[in-house]
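Some structures are shown below for you to check.
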Structure P
Amino acid sequence: MQTSGPSPRHRQSPRFLALYALAVGGGSASYAPFLTLFLPARLLELFGDRAVEVMSYSAFAGAIAASLSNIAFGWASDRTGHRRGWILAGLVLSSLLLVSMQWVETIFHLLAMVVAWQVSLNMMLAPLAAWAGDCVPDEQKGLLGGLLSLAPGMGALVGAAITLPLVAGDGARLVVNAALVVAMVLPVLVAGKPRPMPHLRQTAESGAPQALDAPAPDPASIPVWRMWLARLLVQISEASLFAFLLLWLRGLDEGVRENDVARVFAFVLFAAVPVAVLAGRWSDRARRPMAPLVVSVAIASLGLAGMSVAPNGTWGIGGYVTFGIAASVFLALHSSQTLRVLPRPEHRGRDLGVFNLTNTIPSLVMPGIALALIPVFGFHALFAVLAGLTFLAIPLLSTRRAVRNLA
């Protein structure tokens, strides 16, 4: 009697997958509320008219610190061969520094604290990302990607919860934020107990046996640099829309308010979750890991193209929702499928740190693109260029086998 897939002992336990997804959500909650809510408010309180200038300095310094420390701690966790100790140390240090942000008073103190916090935060995030590659076999990486799509929404929920009137004062909110992050990350360290997957920690040259009934290595024909560049192109578009969506929609419809845009963002985050889970499960069962990536990035580029010709706010929001859901699905599934193509498991943490640059580089590239296009040609030209950049991810991710698998 033939089996339809690998036996349970060659699959990771549902408990670990659930607790790991919760921990990644905690990672999102560890920085999203602070960067989007508390830091801007604190800068306005301390520096008034200089808040935007100081925010720019802190964003730049933080992005550099995050980029370098993510690579460094990924490499360190590779060298030690252990992830959990680094994750725990980063969780404790980043939580303490987050709570300490309430006592920042000067620009120098702020920049120093932001850099230190980013370093400690990536001490947790880099090994956490690499841990999935050590524990989740290829047969479950689609499901893993679907579960990872929960993380942005969980971060947004924590931000909404700690801004309720019941949690008064920035100091109390930072304490509650840190406590929630600990509650989300700690369970996987204590009770995750992943099934050992030694073949995921060994190189192909070592002759290690592969998992039973492993899928055809379709992604192996996708070079790492293509995966990296494809994600970068999508991230540039997403960063641009996150920064300019409200301004553009108000140009189409002056009645659009901040709350309207916040609700659109929230809808996109949560609507993407079931789509990503279903697409990820399908890719596991059909053994077509690249197909959902190609389809989702194609839909994302169509959404941007629609935005470039949108005549009013309603059509504009429709185009953004199309882009936002497709891009969220792409980014979540891309994060898990990237683990397939990294060539050296013993350098997995370091290499994922290099992939993390696709999250920070857009913050440096996006302002230049926007300033070159918007003042002269308007937002429509910006979205047309972004649609073209996103569309370029399709040939980057497509091989002859991947194209055949779409049929």
Structure Q
Amino acid sequence: MVYLDYAATTPLRPEVLETIKNALELDFGNPSSIYQIGKKTKRKISSARESIAKLLGIIPNNLYFTSGATEANNWAIIHQAQTARKLGKGNHIVASAIEHPSVRETLVFLEQEGFEITWIYPDENKHITLQAFEAASTSKTTGWVAMAINNEVGAILPTVDLGKSAKQLGYWFHVDGVQAIGHQLKTLIPYVTSLSVSAHKFYGPKGIGFLVYQPWETAMLLKPFIHGGSQESSKRAGTENTPYILGMAKALELSLDEAAETQANLFEINQYLIEQLDNSAITFAINGDNDSRANHIINLWLPGFSSSQLLIQMDLAEIFVSAGSACSAGSLEDSLILKAYYPDDSQRWQESIRLSFGNQTTKEDIDKFIVQLNLIKERNHSYGI
């Protein structure tokens, strides 16, 4: 098996699995209970919150555990938009046009609620720029939205510069930080009012994540998203998922400890893929922003290869790649991200695949991918495809 879809999800690390297993067995008490085993579990959750906060350099009270980034994106964006409008600040939001579906569809929902959204598309150099955000803003603008790293093409957006400007202008600023774990997360944290994370993108469990919420002004303090009990400072009701919270804290610790080494390895794998493609008879181009691209994601245009057919043929060879976001897969629709980058090139939308790398990716994996790609090319040629 060759797994080249780490941007979709990552395997659980053994150390994280052990942490989860221990918690399932030993920390089963309800954290809201007042007897000893409940209090013990509550302390474990508090310790995990403090550990994550220390790793990220934030205040523990600004960290809220969620079911993942989709929930965190919905919570942060809807709350800030609605609160700013109630305060009379306006109803206009500026957002990048290459956001993940959990952000894009949340903004579409807000449009239906009377908000005005201006979408910032990549410019002629394939860049999303601060200047474009500033030019699109008006007297009614209240917030900006931009992901840290695009999940389909790996483009690194200028979130630090956007955050600095947003703070000066008095706008709330939300960042989907899912693909930035172990990459640039700690760097951008001081420049956001809200940021979302999912544990399963950094070798933690699925179904758990967190929201960092730190508004520029007290009038924008976070309001409850799920009503009920007093969990998460009465902001998100429901009995805490203790094993996964502890597992996520462990996964984040390991990810950040190894960040430098991981980045060096991912860069080497990325460059090796490009070199091997250059040395092959495969015609290709790299999609998206080549001036600022994450090491763990590469989106390839392969003229003459149908994306849908290529995925099937790779799957049969037990080589697992993607044609875009896992959250919008299954329908085989054209990628909205590639449409944003190449609005007049429909062929490119239908002949591109995404490869993404992780800590288990080897050069041998890349070699197997290249070999299979050449076999598919030869097979298609023989059939006149």
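By the measure Rg/Rh (Cα atoms, Kirkwood Rh), for residues 141-228 alone, tell me the structure among P, Q with the highest figure.
On the way: P: 1.16; Q: 0.98.
Largest calculated value belongs to P.
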Among the shown structures P, Q, from which was the value -25500 of helix-only ellipticity at 222 nm (-39500 (n - 2.57) for each DSSP H run of 4 or more, over all residues; to 500) calculated? P
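Out of P, Q, choose the structure whose coordinates give mean count of other Cβ atoms within 10 Å over residues 157-164 equal to 21.0 when calculated.
Value 21.0 for mean count of other Cβ atoms within 10 Å over residues 157-164 corresponds to Q out of P, Q.
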Across P, Q, distance in nm of label points 7 Å out along Cα→Cβ at positions 189 and 349 reaches its greatest value in structure Q
Matching 0.05 (FRET efficiency 1/(1 + (r/R0)^6) of positions 101 and 285 (r between Cβ atoms, R0 = 25 Å, to 0.05), computed) against labels P, Q points to structure P
A value of 20.5 was derived for mean projected area of the Cα convex hull in nm²; which structure in P, Q was it taken from? P
Identity of the structure behind 2.1 (criterion: distance in nm of label points 7 Å out along Cα→Cβ at positions 29 and 149, calculated), options P, Q: P
For relative contact order in percent (Cα under 8 Å, 6 or more apart) computed as 27, the structure of P, Q it came from: P
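Just so you know, all these numbers are worked out from the coordinates, no wet-lab data involved. Predicted model, so just to flag it, every value in this text is computed and none were measured. Cβ atoms are built from the backbone, for glycine too; each structure is taken alone.
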